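K.L.:
Just below sit the structures, each encoded as structure tokens.
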Structure I
Amino acid sequence: MSNVKVECLQADILKSRSIFAKVGSLKIGVVPLPLYVVLASIIFCASIYEKLPADMIGGFAVIIILGVLLGDIGMRVPILKNIGGPAIMAMIVPSFMVFYNLFNPATLKAITAVMKTDNFLYLYISCLVVGSIFGMNRKVLVQGFLRMFIPLLVGTIVCVGVGLVVGALFGYNFKYTFFYIIVPIIGGGIGEGILPLSLGYSEIMHQPQEVFIPQLIPAAVLGNIVAIICSGFLMRFGEKHPKYNGNGLLVRSGDDKELLEEMNKEKPIEFPLMGAGLLLACSFFIFGGLMNKFIDIPGAIVMIISAAIIKSLKIMPKKMEQGAYHMYRFISGSLTWPLMVGLGVLYLPLKDVVATITLGYVAVCAAVVVSMITAGFFVGKFMNMYPVEAAIVTGCHSGLGGTGDVAILSASNRMNLMPFAQISTRIGGAIMVVIAILLMRLCS
């Protein structure tokens with residue numbers, strides 16, 4: 001009888017060990033589930049007792065712990081995982097949490113510190129722009145910059161026309177549709193688009209700037225969400241139809257197989273070189289800001305152009321290029337989902353969107369973005385570009401500036417297209433802002 005009890009006890013112990021082993025093998029992202037629970041509990045308790053540092057340490061802890069979880073969920077949910085689920089989950093869920101006041105003040109202070117005070121968004125963009133340019137084949141870089149403007153121009157014209165027609169079908173007049181829905185979507189984001197737009201509108205209409213900002217933001221936010229979903233669909237489409245898919249290459253060059261092999265070739269990681277790569281990214285960003293003092297061109301554009309020129313002229317030592325590229329790989333592979341969390345908390349105001357949303361409004365926003373991306377797809381094909389990549393880069397013109405570019409490229413797993421996306425967003429957006437303000441003055 002005692003032997004039976006011992007055997008039963010041993011069986012229970014083995015069963016318990018098996019359960020613990022299974023739980024221990026579960027992961028949230030790359031973090032084992034038990035460890036994730038412990039880390040999340042520490043961060044949560046620190047925020048409750050107001051011991052969460054309101055700086056880079058506390059901010060990174062919050063956005064990483066949430067980003068890992070939401071990105072992992074987005075990769076597992078059926079259908080959603082095929083249309084950019086990780087980016088959508090990591091950006092939309094935190095925005096809903098802010099809308100329903102689920103973040104306590106300590107958590108919001110920490111996120112604000114790392115995203116705004118410490119300027120994490122621009123550090124991320126700088127590392128991606130500089131690293132992807134120096135990691136890119138010179139031929140692809142030059143041809144990409146030369147050809148991308150045609151799909152961008154045609155896509156902009158098409159989306160304006162389609163947006164006006166759809167707006168008219170839902171009872172909106174042309175003036176409202178163009179100035180308050182279409183232009184905010186393709187104006188280059190909030191900081192570079194909506195703020196100067198609202199300032200221009202206020203001067204022309206003789207009303208406070210604060211009156212126009214809530215009217216312009218919802219279209220930009222909805223347009224960005226549609227662009228993220230379209231980007232995810234394009235990724236899926238490219239996987240099913242390889243002839244349209246450049247796997248990150250924008251331009252067909254005849255030796256694409258060799259270029260892809262070069263892109264995917266793993267070079268040994270040297271950590272000191274990654275530090276040098278970070279220095280390069282910061283230096284190019286600072287150089288852009290410095291030049292902006294003397295020439296009336298946005299610092300981000302100066303950063304992109306200067307890095308592209310140095311790459312084209314083969315001035316930068318190969319080792320430094322390698323360091324910048326590996327820094328880009330680290331940042332894009334480790335911190336994209338956490339960044340999405342910060343963007344969702346601070347730059348996706350659902351309160352304004354919910355107050356404005358109607359079926360017709362959503363339809364116009366969707367029509368603008370979808371028509372632009374569709375035009376980019378077919379014009380890109382005509383221009384001997386890969387249609388999937390051409391459509392994605394064109395679609396970045398409808399994003400929330402750098403914020404939107406990150407989300408759109410993340411949804412399609414095309415972060416290496418960041419330099420082209422930034423040109424599409426910033427130059428395309430700046431041109432639209434100028435045109436809109438001039439037209440508003442003529443119409444008033």
Structure II
Amino acid sequence: MPHPSSFSSLPELRADAFATTVRVPELRNIALTSRVEAILDHPAFQRLRRVRMLGPTHLVYPGAMHTRFEHSLGVFGCTRWFLQSLGRLPQLASSLSEEDLLSVLAAGLLHDIGHYPFAHSLEALHLKGEDTPRHEEVGGRIIMGEFEALRGTRTIAEILRRDWGVDPERVIALCTGDLGETPSQVDRLLHSIISGTIDADKMDYLERDSHHIGVPYGRTYDRERLLANLTLNAREDGLAIAAKGKVPAEMFVFSRYTMFSEVYWHHTVRAASAMVENAIAAFHSRAQLDPEDFLGTLLRCDDEQLLEWIFDQSPDPSAPRFLLGGLQTTRRRLYKRVATFSRIYAERDKQRAYETIYAMERAQLFDLTARLSARLGSALNMPLHPAALIIDIPPRDKDRIDTIEVVYPEVRGRRHYPLHELSQVVAGIQDDFIAVVKKIRIFAEPTLAARLRELKGLDDLLLAEILKR
């Protein structure tokens with residue numbers, strides 16, 4: 001039965017209930033109970049100390065060395081803030097049980113438990129048809145104790161059942177969003193706290209990434225006012241924003257937009273990411289690895305160990321060695337831009353080139369890269385290494401920025417409005433996200449890039465090959 005005092009009685013939500021805190025940047029104490037510490041001390045969770053949050057981004061922004069461990073603690077803290085704010089709503093204070101609250105707190109803590117080095121690069125390959133693991137699925141398996149090396153004296157599932165009093169399968173579902181065919185209203189609401197337009201995960205990573213990288217973009221919104229105005233959507237199965245929180249909500253969406261534009265998809269960051277992705281793709285395709293053996297390696301390695309393992313396992317002068325050699329910190333040689341395509345370009349041929357490349361499957365992209373390499377090699381009168389040229393397409397699973405409802409006090413007519421209907425800022429971001437932020441770039445090995453910049457008619461040559469029918 002729901003208990004009307006669940007919010008006020010739950011130790012994890014009471015500021016006076018903690019004997020232990022852990023400090024994380026930026027000047028934040030994360031308060032811990034014994035059952036939270038039981039998960040933190042588990043070997044599967046400690047493994048996240050060795051998984052960098054932003055992969056190769058540190059090659060561009062040296063401060064980007066923070067880990068999934070730190071982020072997971074931060075998301076747990078943000079989930080507490082979300083619940084403490086929502087607890088002021090009478091309909092939730094009397095309807096959400098202690099088990100509901102603990103389940104979503106556990107999901108916030110464990111949402112990234114399945115992450116491994118360069119997971120997003122490998123998941124980009126998954127979207128292109130490769131048999132590579134997705135961290136959400138791996139996370140569920142780790143929680144249930146399927147990997148002996150990460151089982152510990154107790155599985156995380158056992159800790160959740162015995163210490164937390166929650167169903168581990170439900171926690172996994174709240175992490176992944178796989179809530180079944182007929183999810184309950186409560187579970188849809190709880191999942192929206194972990195994954196939605198404005199959620200605990202984004203709140204933490206925008207601020208944390210911004211802090212470590214040294215840019216202001218992820219911290220340009222009023223967090224306190226945003227949290228104070230969290231409310232329920234019209235169906236009461238997801239988060240919405242009260243009218244007084246409209247501007248902070250706009251700025252939150254804008255913060256995410258600028259972090260993608262200026263950091264996550266910054267051209268040099270994309271060059272490093274594309275080098276990693278293409279090295280792993282070439283290795284994965286050539287090595288014909290058993291999926292479970294490969295996953296075991298991913299879960300054992302930190303970022304540097306994985307790249308070193310791939311480098312050592314690859315023959316010379318294979319694509320993985322050629323690409324990863326440029327990522328070694330002792331001789332950093334990141335690929336350089338030689339062409340950029342965007343939907344906002346006025347030239348119709350460049351727009352067509354963007355649409356043509358964006359629609360390509362992996363095999364077609366591989367064929368185009370080979371044709372461009374041959375054409376450019378002929379123009380320069382020099383042979384090109386097969387991996388000297390990369391066509392980079394940003395991930396297709398991040399095609400838009402979603403909206404959120406804004407709720408006005410009792411008035412005639414509608415009370416709930418999508419944020420983009422009220423905000424030209426958000427409407428513009430939704431229109432511009434693909435057109436402006438998601439650029440397709442052709443990168444080349446630095447020596448080759450320098451030669452190509454001197455090549456007359458490079459754009460015409462590239463367009464002719466891309467648009468060839």
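Computed from the coordinates by the stated procedures, all read-outs in this text should not be read as laboratory data. As the structure is a computational prediction, the values presented were derived from the model and not from experiment. Cβ atoms are built from the backbone, for glycine too; each structure is taken alone.
K.L.:
To test your reading of the models, identify which of I, II gives 59, 34, 22 for Cα extents along the principal axes in Å, for residues 242-337 alone when calculated.
P.N.:
Here the read-out was taken from II.
K.L.:
Could you figure out which one of I, II the value 23.5 for mean count of other Cβ atoms within 10 Å over residues 74-81 was computed from?
P.N.:
This figure was derived from II.
K.L.:
Out of I, II, which has the highest value for percent of Cα pairs over 36 Å apart?
P.N.:
When percent of Cα pairs over 36 Å apart is computed for each of I, II, structure II gives the biggest number.
K.L.:
Matching task: -24500 is the computed value of helix-only ellipticity at 222 nm (-39500 (n - 2.57) for each DSSP H run of 4 or more, over all residues; to 500). Pick the structure from I, II.
P.N.:
Values: I: -24500; II: -14500.
The value was obtained from structure I.
K.L.:
Here distance in nm of label points 7 Å out along Cα→Cβ at positions 186 and 250 has been calculated and equals 1.8, so which of I, II was it run on?
P.N.:
Among I, II, the structure yielding 1.8 for distance in nm of label points 7 Å out along Cα→Cβ at positions 186 and 250 is I.
K.L.:
Any idea which of I, II comes out highest on relative contact order in percent (Cα under 8 Å, 6 or more apart)?
P.N.:
For this comparison of relative contact order in percent (Cα under 8 Å, 6 or more apart), the top structure is I.
K.L.:
Comparing structures I, II by FRET efficiency 1/(1 + (r/R0)^6) of positions 170 and 346 (r between Cβ atoms, R0 = 30 Å, to 0.05), which one has the largest value?
P.N.:
When FRET efficiency 1/(1 + (r/R0)^6) of positions 170 and 346 (r between Cβ atoms, R0 = 30 Å, to 0.05) is calculated for I, II, structure I comes out on top.
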